[in-house]
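Novice: Several structures are given next for inspection.
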Structure 1
Amino acid sequence: MSGTVSTSSRENGHRRPRGYASWRPQAKTRALLEQVHRVLDEYREHLPLTVRQIFYRLVAMADYPKTGHAYARLAEALVRARRAEIVPFEAIRDDGVVTYSERWHESQADFWDTTARRIQSYRRDRQAGQSKRLELWCESAGMAPQLARVADEYSVPVFSAGGFASLTAVRLIAQRALERDFPTVLLHVGDLDPSGESIFSALAEDAAAFVERDRVVLPQRIEAVRVALTREHVADYALPTAPPKISDGRSRGWGEETCQLEALAPDELSTIVEEAIQSRMRPDALARATFLEEQDRLELFQGLPA
């Protein structure tokens, strides 16, 4: 019937679960889920993790097979485990939803209550007074929340294009850079493979070309910095590698190995990113912004209605 959406839940002759669904996994799967819980517990400060991050932690910690079939098995088990409330939904990020929404209020009291909460979490721009403006770019959108928890401490915004950026996205990078009278530094984390490096270099070079053409003062420029993953990281952390895809024309001259960013443990990645940010910020300017932030917060609370 026109205008209807099919709600059939049968695939390949089997009815797939919908909503919460009880599940009694076999012994082999129960053992796998026990290992998953150990990973989630060890990296609880970095949740949510992506399925691929969990996969690489299992490969490193539990000798889990590094195959496509093993990855698919894990992904399916995690879907069933979340439906069965064995694994918390909020522990894993695999969404692809973009949301547009406003904040509505029930009353004036609700508005002031919301305002008080916002004051409590009030933050100054901690990049204020710095000689450069930092942006953090991540190839994987699923890892952006983890990186944001690190970058937010320094007021560094996190972006993800999820592949080659659109022309509009590139132009917005250039426009932000042209609003400043000092350099903009794009810090990038992504896979160590021909595509991962091409994605970032294409974005940075394209944005830099716009800035060079439209800049008003010489310091307006874009600097691109590859933070992770690097060949040094692969060696230092003994990360698992794979040969480059033959089908990718960019593989010529690349070398013998590629590596996924998710192969790096979440805490190790956080440390690498934080060090990259700190090394490019003046401590005195950061300390002043933090001090003024606390002063502002006290004044804002004093302005609330009694």
Structure 2
Amino acid sequence: MLFARQLFPELATVSGDEGGRRLIDSHSKDVSTVEVADPDILTDVDTPVDYERLRASTLEAPTSKLQGVAHLIIDMDGVLWHGEEPLPGLREFFAFLRRHQLGFVLATNNSSKTPEQHVAKLARVGIKTPIERVLTSAQATASYLGGIASPGTHVYAIGEEGVQRALQRQGFELTEEEAAYVVVGWDRHLTWHQLKTAALLVHAGAGFIGTNPDASFPTELGPVPGNGAQLAALEATTGVTPIVVGKPEPWLYQEALQRMGADAATTAIIGDRLDTDIAGGVRAGLKTVLVLSGISTKADLANASAKPDLVCADIKALMRIWDAQTSEQRV
């Protein structure tokens, strides 16, 4: 906050923990809000320790935060595309990954599609990707459930083909009859009957599992309700909190690292959500890159509990920063 000099005498009368809020409220008609490009400007600094921590982080060049990264966990929705619309720089980004010999896994909380469908979607824009490089929250959920339930267990599933196929491949029988578990993934054709069936099963004692907690989903038209909204409806109805498998929980990150044969210390996650991609990456000990092409915004950074190591407008900006780092290292 910046106060005009003519307000200094009034500001000097503020005492204790009152802060400047009373002064702001009494001059509300004179308050102007200014957009800032650097999220560090919005950092709350109350003590000398806070100041030194902020100073150390801002003195570090953005490119240095990428040093040593050899593997990437890459989110898709909001990073590579919005709905069916590719984001700028998509094809160049995969050429960039090959040029820098970066191992990667495309890890998405979107459970609606199968890995084959994601591979086909990339192929439509000229990008060939092995199926083992695609990891969905539906796959992680099926794997998690496979660790606690035997093949043939009855499971009631809400979700599109991605959820259905992943559970079937794990050997579960999809039915509402005597279902021991309810698994909920994002479903763009969700009905009241499905919610009713799931709620009654949970009330009867079925385990309640969600593929991911994303409250919204980025589309060409803007954010729409995501799987988190579906889970919220069932949680409100049943009073039961679901076990969530997707980001920010650890299972998806662990599986991605295992597929690449990578260590957390040499891996970064690229995502568009502070509450899932970045928060989970911080917990997993990864370097974290937030792109502002999806859900989270610059304004969200001020109140985020987990701060990314690097913030970029989009994957095109990230490529420019990475290439600049490579040029500096050669010099």
Structure 3
Amino acid sequence: MLPTVAIAIGDPSGIGPEIALKAALDPAARAICRPVLVGDRGVLEAHARSCGLTLDGVELMERKQLAPGQLKIGEVRPAHGQATLDSAKAAVRAALSGKVQAVVAAPHNETAIHQAGIEFDGYPSFVARLCGLAAEDGILMLCFQHEGREIRIAHVTLHTSVATALTLITAARVARTIREVAATLRRLGIERPRLAISGLNPHAGENGLFGHEEIVVLAPALSEARAAGIAVDGPVGADLLVQRKGYDAFIVMLHDQGHIPAKLLAPQRVAGMTIGTPVLFSSVAHGCAHDIAGKNRASHAAMLEALARVTGKASASQ
């Protein structure tokens, strides 16, 4: 039996509803899961009309979110931000209750969310809180295919200033990230995952010449992970990390250490998995593209990538 995956339609005024519909209608998606869209029927109908799509045969977990006239495709509005997180929250709760096996989210707009007066710093912390966990328990792992191999990049810190990130990168936090990445890969069918971690400093500190975090922070975390039976190498300079083949996942210390290679190597094809929580959750790693919303120009390739990751079928969009 195929797993049921809830697809939160994202920001109503962006390309989210369009690419969610396209994914739900695509035979490639239906071959690996039973997609169920989560959101406002009126929003989906508006995008379907604009893009020449149909809701026929599409399963919907309806959430009435916008009053008549509130939807303004291509515009940033507080009501759109509220609706975005309402859909995502309903999808996560459906997963926690066992109604669906995983969740995929279409793009959100952080400005609209903040205009709605909602505290939000990304899906990993959002999902963690909904699961009753601390915000920092949610970990982002970017996933994409490049040159015939699956590349996964998990982050120890994410949406915070570099100055704050330096205070958050502790041996305990790095060790936990390693454990959660290994556990997630085993959950996805990789029995003996092999991991590599980046350094924090240039050249991974060059044995203390460019900083001591690799010696003081990362070395104890690596020792703890290895003692637990996890195969993990490093630290490796962040500029060389993803070039190394033979690893099931890489772990980086800072946002840009992971996002820059992902967006260079796989533009518009990156799926962002939230790990470290009970819910298998993935989202697209691109924005709402308000400039092309409602014009049938948006590619749903990243949605297929996200669906592939939560179903363990990473070749779905190839």
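Read-outs: derived from the displayed coordinates by stated rules, not from any lab. Source: prediction; values computed, not measured. Cβ atoms are built from the backbone, for glycine too; each structure is taken alone.
Novice: When distance in nm of label points 7 Å out along Cα→Cβ at positions 48 and 144 is compared over structures 1, 2, 3, which one is greatest? Walk me through the numbers on the way to the answer.
Specialist: Working: 1: 1.3; 2: 4.5; 3: 3.2.
Max of distance in nm of label points 7 Å out along Cα→Cβ at positions 48 and 144: 2.
Novice: Additional query: If you work out distance in nm of label points 7 Å out along Cα→Cβ at positions 152 and 256 for 1, 2, 3, which one comes out largest? Display every interim value, and only then the final one.
Specialist: Details: 1: 4.3; 2: 3.7; 3: 2.7.
With respect to distance in nm of label points 7 Å out along Cα→Cβ at positions 152 and 256, the highest-scoring structure among 1, 2, 3 is 1.
Novice: Given 63, 62, 49 as the derived value for Cα extents along the principal axes in Å, which of the supplied structures 1, 2, 3 does it correspond to? Mind dumping the intermediate values first?
Specialist: Values: 1: 63, 62, 49; 2: 74, 53, 35; 3: 61, 41, 35.
Traced to structure 1.
Novice: Tell me which structure, out of 1, 2, 3, gives 15.8, 54 once Rg and Dmax of the Cα atoms in Å, for residues 120-295 alone is calculated. Intermediate results must be reported in sequence, preceding the final value.
Specialist: On the way: 1: 17.1, 58; 2: 16.6, 49; 3: 15.8, 54.
Clearly, the read-out refers to 3.
Novice: Okay, next question. Compare mean count of other Cβ atoms within 10 Å over residues 112-119 across structures 1, 2, 3 and report the one with the greatest value.
Specialist: Working: 1: 12.8; 2: 19.9; 3: 16.4.
With respect to mean count of other Cβ atoms within 10 Å over residues 112-119, the highest-scoring structure among 1, 2, 3 is 2.
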